[in-house]
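Nothing in this text is a laboratory measurement; each read-out follows from the coordinates by a stated rule. Computed from a predicted structure; not experimentally measured. Cβ atoms are built from the backbone, for glycine too; each structure is taken alone.
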Structure I
Amino acid sequence: MIRAVVFDCDGVLVDSEPHSAAAWVAVLGSRGHRATTADVADCTGLGYAATYEHLAAVDPSVALPPPEALWPEVQAALAASFDRGLKVFSDAAACVTYLAFAGVPLAVASSSRRERLDLTLEQSGLARYFAVAASGDEVEHGKPAPDVYLLAAERLGVAPEDCLAVEDTGHGAASAVAAGMRVVGVARNPAEAGRLLGAGAALVNRLDPWVLRALL
């Protein structure tokens with residue numbers, strides 16, 4: 001029996017990927033690095049460390065500061081981009097508010113670092129609806145490993161098999177499935193539809209509070 005819902009954040013709740021691309025390209029470009037928005041898009045669903053590693057390899061001729069040293073710059077650039085307008089997906093907001101007022105326990109399980117996740121949830125106005133959140137830097141292995149979803153379920157006090165996950169990437173869906181959760185995959189990016197299905201998600205084009213409620 002499904003007793004709780006665990007949402008991914010970036011790409012499910014908010015359209016933050018353009019902001020992430022802008023932040024990375026700005027920070028790396030200031031050092032003469034040739035990373036593009038397409039390179040950052042290749043990292044969708046990955047955590048900070050994996051994204052840094054991938055982007056560093058795009059232009060190895062440029063010596064970047066270590067990941068921890070670069071992080072404050074990336075976070076500052078992201079916050080500045082958010083201040084120019086962070087889009088909350090209206091279907092996700094409707095689902096979150098409906099489920100919260102129905103008394104369904106809600107959590108977020110994100111690949112983002114805690115500092116970025118907290119910023120995103122606060123900027124979106126959705127933070128108050130979630131009982132708990134689990135971030136990528138709080139677990140040993142990032143998505144597609146199950147760690148972050150297992151942590152979210154543990155913090156909710158609900159068995160993973162009693163949780164429904166909502167994801168937008170194949171990596172994320174694989175993570176939730178590996179944790180033992182049922183998964184609804186919302187295909188914000190049509191290119192992810194096949195990966196979501198391949199990971200075992202039930203695919204939808206947009207989130208509907210009544211559909212999610214019916215699965216509980």
Structure II
Amino acid sequence: MKIVFDQVDKKFGIVYAIKNVSFEIDQGEFVFITGNSGAGKSTILKLILNQLKPSSGKVLLGDVELSQKNKNDVNNTRQKIGVVFQDYQLISDKTVEENIALILDIVSYPPEKIQSRIDKVIKEVNLGSRRFLFPSQLAGGELQRASLARALAIEPEVILADEPTGNLDPENSWNIINLLKDINKENNTTVIMTTHNNEIVESMGKRVIKLDEGEIIKDYKHSKK
């Protein structure tokens with residue numbers, strides 16, 4: 001699923017969150033969105049998720065222009081996107097397995113295939129021994145892997161990762177990055193990740209869209225170290 005921003009502005013009152021932002025991301029790309037706090041990184045993800053509407057310009061997911069399509073079309077497109085949040089956003093009174101089952105139920109995944117899908121993604125993120133635990137019983141790295149398993153469960157075409165290493169130590173940060181890299185490579189899943197971590201960006205040799213005060217100041221492929 002191709003993602004296109006065409007001269008997109010998003011304003012809150014008279015303040016621009018992003019201004020005249022244009023880019024295209026092809027299926028299977030791994031792209032970092034970087035910039036200081038308040039640069040507009042999360043706004044871009046929220047526009048992709050249709051949580052925000054552009055003040056002007058167009059956002060297209062595949063052939064769907066979000067502002068022009070009906071709710072069913074938008075929802076069907078949205079269900080092709082998995083999301084990994086910095087603060088995990090797991091439901092506290094459900095186990096890891098139940099959190100994954102819930103998202104599969106929401107997207108109307110075939111009921112007879114739910115258990116095997118849960119088994120597969122839990123294995124992918126190496127949480128087999130934690131599947132029946134609640135979020136409060138997990139460490140930070142385990143919580144983020146559980147969040148990633150939930151995102152993967154719906155077999156997404158795109159994964160949006162919003163500062164997924166922001167609350168993690170270096171070892172767990174690299175575990176998450178390596179999982180995202182493998183998912184991108186093996187499944188041709190588009191990965192769009194916001195981050196402040198320059199070390200990760202510099203080591204990966206991937207495309208970088210750098211924002212400053214809501215505008216793209218650089219769009220380039222970083223040379224891998």
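Structure data summary
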quantity: Label whose coordinates, when helix-only ellipticity at 222 nm (-39500 (n - 2.57) for each DSSP H run of 4 or more, over all residues; to 500) is calculated, return -10500 (choices I, II); calculated: II
quantity: Structures I, II, by distance in nm of label points 7 Å out along Cα→Cβ at positions 134 and 150: label with the highest value; calculated: II
quantity: With relative contact order in percent (Cα under 8 Å, 6 or more apart) derived as 29, matching label from I, II; calculated: II
quantity: Entry that produces 3.8 once distance in nm of label points 7 Å out along Cα→Cβ at positions 38 and 118 is calculated, selected from I, II; calculated: I
quantity: At a computed 0.70 (FRET efficiency 1/(1 + (r/R0)^6) of positions 14 and 54 (r between Cβ atoms, R0 = 25 Å, to 0.05)), which of I, II; calculated: I
quantity: Identity of the structure behind -0.68 (criterion: log10 I(q)/I(0) by the Debye sum over Cα atoms at q = 0.13 Å⁻¹, calculated), options I, II; calculated: I
